[in-house]
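Participant: There are structures below to look over.
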Structure I
Amino acid sequence: MSVSYKQWGTINDEPIYLYSLSDEIVVKICNYGGTIVSIQAPDRAGKLDEVVLGFDSLDDYLISGFYHGATIGRYANRIGGGVFSIDGVEYDLPLNDGLNHLHGGFNGFDKRVWHAEIIDDASLRLSLVSPDGEEGYPGVLDVSVVFTVLGDRLEVDYFAVSDRPTVVNLTNHAYFNLGCSNTVLGHDLWIDSDYYTPVNNGLIPTGVLEPVDDSPFDFREKTRIGSRINADHPQLVLGNGYDHNYVLNQVGNPQISVTDLTSGRVLEVSTTMPGVQFYTGNFLDGKENGRNRVIGFRSGLCLETQFYPDSPNKPEFPSPVLRPGERYIEKTVYRFTVVS
């Protein structure tokens, strides 16, 4: 295990650093946006190679609009109409996704320079303070994210406290591609989930928990992603593919796995969060060039562990409200193995 770093550039004369956490996998993290820049994991022959989409230069992250590898906050995913209420007080947020608020707004945590601290030979802590009223959210929010590489695992621990009632939903927006294909449609996916949250034409959940039975959304048995993505299903039409929250069945053991049979790589994800957004890169447009590949339509998939989208406006969903005296503590683990 080891942690090293180098200066990667500057933003407004402030140095930006790239940190490398190494063990059986190698993870590179930038303190701009709390960004996972790179994850290298071995294939069945033991060869390390890249398994996330991204760039070799800081400048590319500054101009990209696709949240590559970024830490998302204060509220990951969408809030309908950019408005929510806590204790009868209404808060208005900027609309940066049509008529909705997405991923914390125009200046979310993905665009902040985080304070970085190497904790030990396996861990990096990133922290920031979000002032009261930033992007419309109430309360001074003190946030930290700890990235730890142990063996074949990347562990991501999220912490936050607030001096006023607020909403918090932190996640990471890495795009995974476990092989060398230009799409992830050949990957096999398993999700331990009996329900998903269908959306309206603004991709805001309707509030219904829809059973996955007899639908293209059923991944309770390992299924090829591309086998049903173009099915004539109204929800797939709305999302132009998969862009939906799944209600996870359990906490602790892996709830999600992705397999690329060509390379032999397997990604297992476990989380304390109640949901995961499975997104197949339907808005990636091929205008960005990443590391030796065009970042095109469905070339990566996201597994954004989260509170459900629009939960601040859906009392029937798990609550993302954080109050003074409470502590937001959540964890997501990414484990990289190979098929036997």
Structure II
Amino acid sequence: MSGALPPGSTIGILGGGQLGRMIAVAAAQLGYRTHVLAPDEESIAAQTASSFTRADYHSHIVLDELASHADVITYEFENVALAPVAHLASKVPVRPGARSLEIAQDRANEKAFVAELGGRTAPWALVTTRDELHAAIARIGAPSILKTLRLGYDGKGQVRLHDASEAEAAWAAIGERPAILEGFVTFSHEFSIITVRGLDGTLASYPPPWNEHKDGILARSTLPAPAEIARHWTEAAALSGRVAEALGHIGVLTCEFFATEDGPVFNEMAPRVHNSGHWTIEGAETSQFENHVRAICGLPLGSTALAGTHVEMENLIGDEANRWPELLAEPGTHLHLYGKGQARPGRKMGHVTRVKRG
């Protein structure tokens, strides 16, 4: 384990949401301290971290202070600006590195990068003007979907076009910002490949969950996945591994796919732990969060095998978290509430995992 950080070392985490919260829990279980940096007044990761700084990511004074305490730094979301990450990387290892952010933050870069590695994508076109949008619709057709180039997740920053007459309204709806127009893909299921790459280059991936969405937000992940997904597992996992290696990625990388008759079609990536991997906390031999910590600290990766015969993760969105009394009474169920305050429509308040072991 040359280069491994020993327990007692400090992991800096950029971002104060539920992913940072669960990274901090996994780190503590392995004996690591964590220091969360986030600008949010309500930083739920601060509830589980060893220490917390509420500040903007762009203050060099704050970044230097974090770097002085941390032995390695990671991030829980991909929309942190590149400049602060580059500044931190000049002082302390940042894992995953800035290259992973650079690609994942831009949908056009992401699609082109994956295509160069042999991945299938939906037909798409870069759109920076109204005229380019009309030209893209003429080439790709409708129905199609207009997605902002940056800052889109959980269905945000996306507008569906049912026909060309909706182009002007769609362009206005995304604020006339740079975007891609993406053609619709005929698919049977959506799934994800959660890959982890260690400091020594070792690759491991989890079995693919069947991911079901509602209103653009993940509602449920189920394993084992049906045959329509399972037949694509090897090819999708191989592509995800190539992406991780090409990026020099250290830690967890999530690639989302459509299952089609022609093979797995790449949708998007997240250079981090992912909602569709929450099932791994109880449903896998090593959780995605623990394996992320292992990877960024230079430890051997843990087993990614299923820990049961059937695993299901259900997101608790908005007031669905009020079901906690009945969920606690349900055998074989593991409840995770994120410690957030007000429940709002579309807000992820927690999740529940059900594991059958026989």
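Participant: Work out which structure the value 27, 26, 18 belongs to, where semi-axes √(5λ) of the Cα gyration tensor in Å was derived from one of I, II.
Facilitator: Structure I accounts for this read-out.
Participant: If semi-axes √(5λ) of the Cα gyration tensor in Å, for residues 111-278 alone comes out at 29, 17, 15 when worked out from the coordinates, which of I, II was used? Don't skip to the answer; put the middle values down first.
Facilitator: Numbers: I: 31, 23, 14; II: 29, 17, 15.
Source structure for this number: II.
Participant: Taking -8000 as the value of helix-only ellipticity at 222 nm (-39500 (n - 2.57) for each DSSP H run of 4 or more, over all residues; to 500) derived from one of the structures shown (I, II), identify that structure.
Facilitator: Clearly, the read-out refers to II.
Participant: Once distance in nm of label points 7 Å out along Cα→Cβ at positions 167 and 295 is calculated for every structure in I, II, which label goes with the largest value?
Facilitator: Greatest value across I, II: structure II.
Participant: If you don't mind, another one. If relative contact order in percent (Cα under 8 Å, 6 or more apart) is calculated from each of I, II, which structure is the one that comes out at 15?
Facilitator: Traced to structure II.
Participant: Here Cα extents along the principal axes in Å, for residues 71-206 alone has been calculated and equals 47, 41, 27, so which of I, II was it run on?
Facilitator: Details: I: 47, 41, 27; II: 54, 33, 25.
Label of the source structure: I.
Every number here is computed from the coordinates shown, using simple stated rules; none is lab data. Because the structure is a prediction, the values reported are computed rather than measured. Cβ atoms are built from the backbone, for glycine too; each structure is taken alone.
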